Structure 1
Amino acid sequence: MSRRDGVLRSYRAAFLRFLARHEESALHAGYEIGRSALQAGLGLLELVRVHHDVLIEVLAGTPAEEGPAVAAAASDFFLEVLSSYEMVQRGLRRDG
């Protein structure tokens with residue numbers, strides 16, 4: 001299994017958990033996914049593709065009237081996933 005496949009599986013599971021309950025623990029799982037992806041050397045564009053793939057998959061099985069709520073939840077979750085990348089970028093700006 002590739003790094004991306006592992007992140008995709010983890011991302012899907014954590015996002016579906018967040019979507020069902022909007023719990024802080026699911027957001028924390030998203031943060032940890034981002035941190036792990038960063039440590040594994042997964043690029044930001046690869047992570048964006050994982051998010052996009054999971055979102056498309058979820059939206060395909062979502063009634064149209066629930067689409068905006070799913071999109072809003074996806075945004076919240078993805079921001080949490082990206083927070084590790086943001087911290088590294090800020091550190092680089094400060095050090096550079």
Structure 2
Amino acid sequence: MEDNNQILFICLGPRCRKNNSESFIKPLEKILNTKIDSDICEEKIKLKSSLCMGQCKDGPNIKVNEKIYNRVNKDVLKKVLSIMKSKILAK
């Protein structure tokens with residue numbers, strides 16, 4: 001069975017955590033109705049943790065489909081989620 005879920009990785013490496021990457025977890029879990037690192041997701045977007053994306057000085061970082069987003073804040077997260085959801089609807 002093919003997995004059509006998209007994956008949003010949140011960097012939880014030391015420098016990204018220092019830049020508050022952990023603050024994204026609870027709101028995203030609520031929005032996506034899932035828990036981080038769970039294989040169960042109702043919104044077709046999995047939320048996964050990552051230890052380091054190699055761009056520490058530009059954190060906090062997230063990654064979707066091999067694209068890394070730097071200096072992530074609430075507005076960047078909203079934009080990324082919107083893009084991800086539109087791709088799901090297009091399938």
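When distance in nm of label points 7 Å out along Cα→Cβ at positions 14 and 46 is calculated for each of the structures 1, 2, which structure yields the highest value? Across 1, 2, distance in nm of label points 7 Å out along Cα→Cβ at positions 14 and 46 peaks for 2. When mean count of other Cβ atoms within 10 Å over residues 54-61 is computed across structures 1, 2, the figure 17.6 traces back to 2. Figure out for me which of the structures 1, 2 the number 2.8 belongs to, where distance in nm of label points 7 Å out along Cα→Cβ at positions 6 and 22 was derived from the coordinates. Only structure 2 yields this read-out.
The maximum of Rg/Rh (Cα atoms, Kirkwood Rh) over structures 1, 2, that is, the highest value, falls on 1. Among the shown structures 1, 2, from which was the value -9500 of helix-only ellipticity at 222 nm (-39500 (n - 2.57) for each DSSP H run of 4 or more, over all residues; to 500) calculated? Of the structures listed, the value fits 2.
Hey, relative contact order in percent (Cα under 8 Å, 6 or more apart) derived from one of 1, 2 reads 31; which structure? Mind showing how you got there, number by number?
Details: 1: 40; 2: 31.
The value was obtained from structure 2.
Suppose you compute mean count of other Cβ atoms within 10 Å over residues 30-37 for every structure in 1, 2: which one lands on 14.6? It traces back to 2.
No lab work stands behind these numbers, since they all come straight from the coordinates. Every value quoted in this text rests on a predicted model; they were computed, and no experiment measured them. Cβ atoms are built from the backbone, for glycine too; each structure is taken alone.
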